[in-house]
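Read through the structures below before going on.
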Structure 1
């Protein structure tokens, strides 16, 4: 029995994902493997996620990133509201989004890190873990200050791990055209610098090491994991080595089974290609954009499965569609022919894991980088999220579905990723980090 483990336990691991479904789902997949290997698994989660992890059979410890609201929240409600309020910024060029969205988002995240740090220290002292696994984009000083081995997971696009040969993160700029890189990096430094100094001082006051220059998160001295298929990953001037490991993909097996609805599984629609449409839990809150996409695909020669998201009651699907507020994405993707996505890192890696071509309509954060990478490596198409029209979207889908060479490439990539055992490899590496 180890520090915080139960008798016969392999050890105790804390998982601390960001309060959004992408990082959470990624951690759940790894946690499920570790639980199967005898580990005691404890999730640290925002109060709005209360019950989410106990329903899966894990322990929970709850915390807040800010003062409690006046009424009960849905899981991740803060970020759903934030994205909806800032959505007009997504129509601007990415360099303008740095000041209008990226910096305010980081500011909100840093405020949350300050607010919760004492509570995190209490949880770590109470649980007494052998190892802590976090999937966040800003530092939480309580982790490195605890003296417990900790693992950083980068489940965003790996451009966030800076390198002079990699396009600037959040830009969506091409890898083979550097004309805008310097200006973008200069603007990023300008908007981040006022946040960096005070937060770096906070980290030091709380017993954590100083942050690297203009970075808002530490690398772990124990283990750092990123997950991005090699087929789309970047060439680097300084290849990631040492305690960095690439899982390539990390696809959970915890989603419930799914069956194609009967009205799309037979009759005159049965032979049409099957398309999956998802803008993620946050992007699908843009009702106007969701209605636009539904209308563009309503008369197209496809069957469409729609992940409708939190505003599902405001959406009406066409006769060639079926959907729900939440869908078991990992159970659906093997059955579809193509994915229309916002470009979240989970969906991108899962799409390649199952060998599916993608249309990417980026909205914010690393989605622009993922969209550009899928387009420039030839595994799909990047379209202008708001300015494209229906015929352009349908033609892009038709073109990808008709590309036999692409189907062969995707088949080979998907087979290799499925054999890579990402969640199992992650569990093995985390166990080693925990000693």
Structure 2
């Protein structure tokens, strides 16, 4: 399928389940924030906003192993090395469990200092502690779920990954009112609902691999870590950790700047807008995930024409989604904000901030696909650079400078400014890589000869 099916149909087949899965995954945070905002108010929203950077680091570790391993699996399958792909899966699972346990131990040991570092005020600290403690306890399950779903997408079975997300999201939506409202557990209830939902998804994924339905075999003996495989997983996947860690660092910086400029209200406003916009990022990430096995497989098979066509179509699709997101946020900020809380101050501040942050949104899709390209073809350094550039190289210096000059307005303006610069850099790097493929010294094999060799 990855070698011969038409690119448009193939991208649709792999991306749509990934998009649905990612958007459903985005509902975890959205639904939590809606219930928390409606039933605990601004302090509840602020608490989970402070806790979220720690959760992002945990998710970044899962994405590092998942994306890095998925690239390895796709390339091994492109080379018709299914044993190598199965060994990669075993190492991915082992790494997810080890790192998840380490996250839990380290996070619980340093929970209070971390929350203070990420901008917690005395008023926000109780809610932040209640939320992140439960999330940290569930970290091994969270990392396993992310890794296992990435490997399913890598072998071309995006429906399994989508069903995993659906199971978790539906259960989370059902459990949130139970734990937050009826049991009156507040933000702690939101975290419990999230961890239980992800646990259900993990059980579904484990059954899939143990049932033998996967093209990749999963056995306990394959979980013995191999230095070469671990190095390659982290070399490719580190770009996703860099991007997520950069987002976590940026959130911490923003929380601290917002705390000095206005306290709990701007922190809660930023938390709501960040979650809403992250939800729009999900379909773009879904397209990137759907494109990755196509790009990686055909790069491994030296089908460079198909690599270029896949990249072009993925860019057009992601950009179309980002433009729609821009229009929705720019035209309807007030109704969106009222879903979370109807506090007049939050609505007034959030309306202006959401429109400012949306200005650069049409450029974000291209950035996501550009990073995915370098991940898929196993080029770690450019992937890491692109993943880090927007958050660290551009956004952080801009928010520090602009916030000192323009206050809160400078904070919101820094986002579109960073998006514009990051887009230009991504465009230049992707263009250079495509020119390099055009003049690749090895002759591109035809699809027919590839199939004949297989």
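Every read-out reported here was derived from the displayed coordinates using simple, explicitly stated rules and does not represent laboratory data. Just so it is clear, the model here is predicted, and its values are computed rather than measured. Cβ atoms are built from the backbone, for glycine too; each structure is taken alone.
As an exercise: relative contact order in percent (Cα under 8 Å, 6 or more apart), calculated from one structure in 1, 2, equals 24. Which structure is it?
The read-out was computed on structure 2.
With log10 I(q)/I(0) by the Debye sum over Cα atoms at q = 0.11, 0.15, 0.20 Å⁻¹, for residues 272-415 alone coming out at -0.50, -0.82, -1.16, pick the structure among 1, 2 it was computed from.
2
One of 1, 2 was used to compute mean count of other Cβ atoms within 10 Å over residues 200-207, and the result was 18.8. Which label is that?
2
Can you say which of 1, 2 returns 1.4 when distance in nm of label points 7 Å out along Cα→Cβ at positions 160 and 296 is computed?
2
Given a value of 12, 37, 27, 17, 7, 1 for P(r) over Cα pairs in 10 Å bins from 0, in percent, for residues 224-343 alone, point me to the structure among 1, 2 it was derived from.
The read-out comes from structure 1.
Quick one: FRET efficiency 1/(1 + (r/R0)^6) of positions 48 and 392 (r between Cβ atoms, R0 = 41 Å, to 0.05) came out at 0.60 when computed from one of 1, 2, so which one is it?
Source structure for this number: 1.
Which structure, out of 1, 2, was helix-only ellipticity at 222 nm (-39500 (n - 2.57) for each DSSP H run of 4 or more, over all residues; to 500) calculated from, if the result is -28500?
2
When you work out distance in nm of label points 7 Å out along Cα→Cβ at positions 336 and 368 for each of the structures 1, 2, which one comes out largest?
Structure 1 gives the largest value of distance in nm of label points 7 Å out along Cα→Cβ at positions 336 and 368 among 1, 2.
For the read-out semi-axes √(5λ) of the Cα gyration tensor in Å, a value of 36, 26, 19 was computed from one structure; give its label from 1, 2.
Only one of 1, 2 returns 36, 26, 19 for semi-axes √(5λ) of the Cα gyration tensor in Å, namely 2.
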